[in-house]
Structures are given as C-alpha cells and as structure tokens.
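Undergrad: Heads up, there are several structures right after this.
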Structure 1
Amino acid sequence: MTYCVGLFLSEGLVLLADTRTNAGVDNVSTYSKTFVWERPGNRVIVLMTAGNLAVTQAAVNLIDEGLAPEDDPDAEPDTMFSVPTMFEAARLVGRAVRRVHAYDAKAMKAQDAPFAASFLLGGQLRDRTLRLFEIYAAGNFIAATPDTPFLQIGEHKYGKPILDRALSYSATRLIDGMKLALLSMDSTVRSNLSVGFPLDLVTYRRDTLKIERQVRIEESDPYVTLLSRHWSDALRTAYHDLPAPEWPTGHVHAS
C-alpha cells in the first residue's frame, strides 16, 4: 500500500507520495512512485502511482516507450512529451493501464492477484490550463476542481480529515499547501505501517512551466520532525482547552 496526495490550488500544485511497498510484514522495500516529465518553458507533467507495483511500473514503462492511439495502432506513438493537453496525458495513462490489463489480468487472476492500480497526474502545458487528475485501474479518470481541490490515492482515509477542514483552492498558498500535505502524510504514517518514509515532494507554481521544488524527504528531516511534534502538541493543547461536557451523571438522554 502507499499514500499519494495532490493539492490543486490557485497558485499551483503540491504533490506528495511515500515510497514504501510491502508484500507482507517481512518484505518491505522502497520504490519511488513519482515520475516527472519536464521540458522547461513547454511542459511539466508529474505522475504518482499506487497499487500493485508490477502493474504501475509496467504502465509507466509503456508511457515512456510511447503508445499509439487505440483506434489507430499504426500512428506515431504518443508520449508525455508529445501529448497536446493534460487531458490527452491522462488518456495516455489510461491507455497504458488498459494495455497492461490486456497483457496481465488473466494470469494475475489465475494467481489470485488483484489488478490494483491508481494514479495522480498533474501539470501544465504551454498555453494550457493547470490540471490534476485521478486515474483508475479501468483507465477512466476524474479532475480536481476549485470545489474539490485535492485528490488522494492509496491509503487515504487517515490523511483526509485535515484536508477537508483546512484546505481551500483560493485561500491556501502553495507554501501552506506543503504543510497541509505533510501533515496529511504524517497522520497516515502514524496510523498505517504500510505507508512510510522516504517521501517524494513536488511543487509546481502555475504558469511557470518548470518544477519549483522536487525533494526527497527522509524520516530524520529536521523540518518534518518539527512539524510532526508541533502538530501533536497543538492537538493535545486544543483537546485540553475544549470545554467539558455538561451532561448530568446517571441515565440521562443527551438532547
């Protein structure tokens, strides 16, 4: 399992993924699930993956090799450097995962291995709008919007509450989005052993057409340690500062 989160903000994108993979408690490995295609001044495209590692790696390899359109197999293959829009980039990921399904799903089913894969795809092409998509194992996808300014894949339930409460498309600055994404990840790492460090963080500022920040974050990183400690202290303080319930003792129904 993994956890990836993408924030779609008026200032740009914040994308964060862990790197832990496990096939049982005694078989834990580290693999990057973050892939970047960048041509400064022309395009920035970032893909993050969750699910069966063999499936997602095969899909990314097909994307790198290029895929011809499904309705014209003799056409020039599409790549992340040739697609004309982010919508077409999302369709390219969808084609890749469907191709992997066509190759491998039958054999995986025979071995009782689930065909599990999901993707976050964000970025911008020159003269095009900023987009963030979540792509499913069937190859279909949805887009983030100002009303729904974040998308998650993998083990997402622990990191969702803070985003629901605090994130705003227009009011959350990019730097604050980084803090929220890291707090979302901190909650997930604390509550689920299948998600863990190192983390891969990418930020992109709208219309710049270049990566603003790409960082590998270790568990010992001083800022992450400080953030986690301060957040825990703030939660404890807030809990203690809340007024106590005033219901009387005994068997009384609260109104």
Structure 2
Amino acid sequence: MVRIISVVNQKGGVGKTTTAVNLAAYLSALDRRVLLIDLDPQANASSAFGIPHHDLEKGIYEVMILDPVTMEEILLETKLPNLHVAPATANLAGANIDLVNLERREFRLADNLRRVLANYDYVIIDNPPSLGLLTLNGLTAATDVLIPVQCEYYALEGLSQLLHTINLVQNNLQPHLNILGAVLTMYDPRNKLADAVFKELYQYFPRKIFRSVIPRTVRLAEAPSYGQTILEYDPGGKGARAYEKLAREVIDLEV
C-alpha cells in the first residue's frame, strides 16, 4: 500500500522542506516510485528541483480549488528516476482563504490524490509552516506524519499544539493517521543543547525518534540554489549520507 508521509512543523526554518525534498530523492534512488507534493506557498520544494514555479499556469492550488484541473495535468518529471513533483504556484498563497467556503475543504487534496496513488509507492507532502487549512489538507491526505525538529533551544516550542492538531485530525478527519516519528535536524556536535533537545523530545515521542540525525552543513543549504537535491549536489557529503540513512529507516518501516 502506498505510504503518504506528511512532513509537518508549524515552526519555520527547521529543515522541513530540506527533509521532504531529500527524503523523496533518496527514496527514489532506492527504487521506490515517489511523488513530492509542494503544499507550501513559498514553493521551495519546487525550486529545489529546478522547477520555475513562477512561470507555471497550473499547480497544486489549481487542482484543489479549480475542479476541472486534475492531478495528472500538473505532475512534472524530475532529473531523478521514479520521482515526480506536484508543484506550487503563486496562487497557493491565497489557498487558506479560498478553501474556507468549499465543500469538503479539509479533503480537497485527499480527494484529488486518489486518482494517481496507484502509480507510486510513496507520496511526500511538504506542508507550510502553519496549522491552517493547507496543513489540514496535508494531514488528512496522509497515512503518516514525519516531524523535523531543529536542535536548538526553542525547538520544542509549539510542539504540544502540533500534536494536539494531529490528535484532532485523527479523531475527526483521518482516524488512520500515524505519527511516523520525529527526526532531528541541523545538528551541530559542538552544541551541547542537542543532547538536551533529544532528551526532551523523547518525552513527546518515546520509541519514535529516528536514529538518523541530519547535520547542519553548508552543502545542504547550498543545494537548492542550484535546483538540486543533496543526492545530486554533494552525494558523498555528511548531509547526503544522513538523508540516505533516513530513507532506509523509512523503508524498513514497510515490514
């Protein structure tokens, strides 16, 4: 069965898009058929694959808001085998408002995604850094939630609110939604706070913290500016090895 992993954290700058993009890249490199959905109006996930999102006439907004537009119409191939992107367009910035008066407003993504699920093993959803209707759509469409948590003092701020939102979705919209786990990002071994964050995080996610820890590296930050994933930009680097390990951990959960 296809796994739909929603990458969520309402805090910005925690490595959410970096995780969504590079997890998708390494899952495809490990012979899985992958669809990445860019549900963030900033469209950084689209940019990471070199997609000129400002020039696109159709994207995930048009699929969710304009009924005649189908998911098949917007899917774009990437340089990586087995990996497609459902890109964001500039119109996505108004989606939280435009969704309010639509029928099944929390299910617009899920309803449209069904049409293409048979073509993929994994769907990765990059959500915006907020808990609005776009993120609700990203959670309702998902089978699993992956939460990137930055190794810093304020990392856990707002985590209780996020878990409360996930619980509401489980109870009212998507009863089968599973918390896949949390992954630590932007890890700096020189920073003693990382250990404290890990111990605190364990209170929220006992037995659900990935062993893979994503380091803070210049290469991970540089790659999107070249329209590349870390797999393409620096395949031998620390960041690449960390995301490959994360992808293998995710695949191991299939069993």
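Undergrad: Which one of 1, 2 has FRET efficiency 1/(1 + (r/R0)^6) of positions 9 and 241 (r between Cβ atoms, R0 = 35 Å, to 0.05), as calculated from the coordinates, equal to 0.70?
TA: 1
Undergrad: Something else now. To which of 1, 2 does the computed value 0.94 (Rg/Rh (Cα atoms, Kirkwood Rh)) belong?
TA: Answer by label: 2.
Undergrad: As an exercise: mean count of other Cβ atoms within 10 Å over residues 57-64, calculated from one structure in 1, 2, equals 22.1. Which structure is it? Don't jump to the answer; show the numbers that get you there.
TA: Values: 1: 18.5; 2: 22.1.
Answer for the origin of the read-out: 2.
Undergrad: If you rank structures 1, 2 by mean projected area of the Cα convex hull in nm², for residues 105-168 alone, which sits at the top with the largest value? Can you show the working numbers first?
TA: Working: 1: 6.2; 2: 5.0.
Comparing 1, 2, the top value of mean projected area of the Cα convex hull in nm², for residues 105-168 alone belongs to 1.
Undergrad: For FRET efficiency 1/(1 + (r/R0)^6) of positions 49 and 209 (r between Cβ atoms, R0 = 25 Å, to 0.05), which of the structures 1, 2 scores highest?
TA: 1
Values quoted throughout were computed directly from the atomic coordinates according to the rules given, and no laboratory measurement underlies them. Remember, predicted model here, so these are calculated numbers, not experimental data. Cβ atoms are built from the backbone, for glycine too; each structure is taken alone.
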